[in-house]
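Asks: Following this line, the structures themselves.
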Structure 1
Amino acid sequence: MCERILLVGNGSVDPCAIPRLDDFDRVIRFNDCRNFASAPGRTDVVAVCNTGRPARQMSASVAWRRHPAAAAAREIWSVRPPLLFAAARARIVREHPDLTDLCDDYTDAFVAFCHATGKRHLTLDEEAHRAAAAALARLAPGAYVTPSTGLIVIEHLLRHHREARIALIGFDHSGWSGHPFAAERRLVDAYVRRGLLSRLQPVRREVSA
C-alpha cells in the first residue's frame, strides 16, 4: 500500500480541511509550525532550516523545543546540507551583504535536540537542492538566494519516496524575498498537473434545508 504523506506549510489552512490532517501515514510540518494553533493535528516530522538566523533562533529556543509539533515529531529533518552552504557562502555574501550569517550552521544543535529527546535526525542531501535549482531554472525565476524549505522537502520526497502519495496544504508560496515563491508556485502547480502531488481539498459538509 502506498504511503500517504501530507506536507503542512505555514500558510493559511481552510478550517474545513483540518479534519483531514490526521488521515495520513506521515505528516510533515516546517520550522516554527506557526499555524499549528489554527491547524492542529498529527506531526511526524518537522523540517527545519538549519542555517542562518531562523536556525539560530529555533535551536536556542526552549519554546520551540516544547512546541507541541516539535515535541510530538519522531524526526527532525535539517534541510540545508552544511557543506553545500559553506561552499556557497562567498557568493551569497558577495551578492547579499546583509546575509553574512545565512550559511552559519546549527545542524549540531538539532542533532543534540534529537539525541536528548529520542528522535531521529536526517540531513537532506544535496541532490534535492540541485533538482530544485534545475527545475526552477526552466521557469526563469529571476535572482534568488535559495529555494524554500518546502520546495526542498518536496524534491527530496519525489526522489526518495517515489511510490508515496504526497499532498500539500498551507502552501501560500509567499514570504521571504530570498525565496523564488512565484516560480515555486508554478513549479508545484506543474507537479500537481502531472499527478506527482496534490493539494489537499477541504471537506465540505452539505447544509440541510
Structure 2
Amino acid sequence: MDFPSGSPEDLADLIRAYPLAWLVTCGVEGFDATPLPLIAETDETGEVVALIGHCSRRNAQTAALRKDPAAFALFMGPQGYISPALVSKERWVPTWNFAVAILALEVELDDDGTENAVRRLTEQVEADRPEPWTMEQAGERIGMLMQRIVGFRARVLAKDVRLKLGQEEDAATAAEIIARLADGGLAEWMGRMNRDRIGPGARGHSAGNQVSVSAGIDG
C-alpha cells in the first residue's frame, strides 16, 4: 500500500522533532543497529541531503562502517492507535496512524568533525530552552568525552517516507479524530497533514518546531 510521502519540509521537520533514529548496518560484519540522535542537513531547496551524528568508538558499528559505509536510518515519528470511540460515524473500523521515514545512507566517519557534529546537535536540541546549555559548560570533561566518540556525515542516497495521518479519511472524520486525540504529537501531525482540508485551526500548524529532546554525547 502506498502512503503519502509529504514534502521535503515535512521530512526535515519530522527529523528535527523526532531525531532519535536506529542506525542499521548489515554488511560483511553482520547485522547491527544503534539508536542515535541525528540532525538533518538540507540543500537550498529544503531536501534532506545528509544526516549528521556521532557514535562511540567502541561501538562495533564504527569498525563496520569503516569497512562498508552503507547503512539505513529508521525514524519513528508520532504514531498511535485510532479507536472507533473517537469517531461518530457508524461502522467505522480502527486503524493505526504513523509518520515514519527510512533513509538509505553512505556514512563517512569524520574524526576532525566530531566536535562540530556534537555542537550542532547540542545547539539544535537546546535551542528552545530559556538558558541553552553549551558544551563549554562541561569544562575539561568535554575533551575527554570527545576522545571516546567519532562524528560522521551520512549522505542520503534514497528516502522512503510514509505519513499515514488521516489523509484517507473524509475531512469531517479527520477533524473529529484530531479534536479527540489525547496524544498531542500525533494530533499535531495529523493537523499538519490535513490543514488544507480542515482549516488552519487544526492542531499541527507548527509541529516541526516543537522539539523536546535530551541528547548525550557518548552514545
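A short reminder: the numbers here are calculations on the coordinates, not readings from a lab. Fair warning: this is a prediction, and the values are worked out from it, not measured in the lab. Cβ atoms are built from the backbone, for glycine too; each structure is taken alone.
Asks: Out of 1, 2, which one gives 0.70 for FRET efficiency 1/(1 + (r/R0)^6) of positions 63 and 135 (r between Cβ atoms, R0 = 41 Å, to 0.05) as computed from the coordinates?
Replies: Clearly, the read-out refers to 1.
Asks: A value of 1.5 was derived for distance in nm of label points 7 Å out along Cα→Cβ at positions 47 and 127; which structure in 1, 2 was it taken from?
Replies: Values: 1: 1.5; 2: 2.2.
Label of the originating structure: 1.
Asks: Next up: Please compute mean projected area of the Cα convex hull in nm² for structures 1, 2 and give me the label with the greatest value.
Replies: 2
Asks: Let me ask something additional. Given a value of -8500 for helix-only ellipticity at 222 nm (-39500 (n - 2.57) for each DSSP H run of 4 or more, over all residues; to 500), point me to the structure among 1, 2 it was derived from.
Replies: Numbers: 1: -11000; 2: -8500.
Only one of 1, 2 returns -8500 for helix-only ellipticity at 222 nm (-39500 (n - 2.57) for each DSSP H run of 4 or more, over all residues; to 500), namely 2.
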